[in-house]
Structure P
Amino acid sequence: MLKIRLQRLGRKNDPHFKLIVTPQTYKPKTHKYIEDLGFYNVKSGQKEFKTDRVKYWIGVGAQVTPTVYNFLVEQNLIEGKKKNVLPKKSVTKPKKELKKK
């Protein structure tokens, strides 16, 4: 299965991301990918995606990660609501009180 995901580039405290198409089995930090679809600069807020190629890969069946999905909804490439990408909070169970004898 193919994934459209962000790949982190840049130095420490200066992140840049590249939008890539890659097989799901590859790790996020491997520099092997099928096609480069654009970039995202965090500090300046620049986002530039190749819209025709993104639509092609989605049409072929590539899955989109939730963060990339939100970017595409924001730029009106995909219709829909944004997804929540924050982790779900787990319910903490109260500790059993120690019984005093």
Structure Q
Amino acid sequence: MSKALIPEVQKIVDTSEVVIFMKGSPEFPMCGFSAKACAVLKAVGVDKPGSFDVLSDDDMWGALEELTQWPTVPQIFIKGKFIGGCDIVTEMYERGELQDMLKV
């Protein structure tokens, strides 16, 4: 069933320059990794990323994993491209790569 939802995941990815699939929402993260990823995005000026709460829909979470081949959340997409999770965006931020990618 989840493979059939991959186009729905792609629609969400296409809604914003930055999209985070996470537990909870950017305003109310439901796990530490999601909270940290949102804090990193905010630090580079992304105050309101597109987002999807994976806890709200197991099938969409499954489709997301099928699409990215990445088993954990959060999952961050920038300009339609899957970037990675919390650790990856944090490392990119520390090296200045995230700022460059977002032209901040």
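The value 39, 24, 21 for Cα extents along the principal axes in Å was derived from one model only; which of P, Q is it? All intermediate terms of the calculation are to be shown ahead of the outcome.
Numbers: P: 72, 33, 29; Q: 39, 24, 21.
Structure of origin is Q.
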Ranked on relative contact order in percent (Cα under 8 Å, 6 or more apart), which label among P, Q comes first with the largest value? Q
Looking at distance in nm of label points 7 Å out along Cα→Cβ at positions 38 and 54, point out which structure of P, Q has the largest value. Q
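The value 1.6 for distance in nm of label points 7 Å out along Cα→Cβ at positions 6 and 86 was derived from one model only; which of P, Q is it? Write down the numbers at each step before the final one.
Numbers: P: 1.6; Q: 2.8.
Only one of P, Q returns 1.6 for distance in nm of label points 7 Å out along Cα→Cβ at positions 6 and 86, namely P.
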Work out the source of -13000 here, i.e. which of P, Q gives that when helix-only ellipticity at 222 nm (-39500 (n - 2.57) for each DSSP H run of 4 or more, over all residues; to 500) is computed. Q
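Read the figures in this text as sums done on the coordinates, not as results from a lab. Computed from a prediction, not measured in an experiment: that's the story for all the values here. Cβ atoms are built from the backbone, for glycine too; each structure is taken alone.
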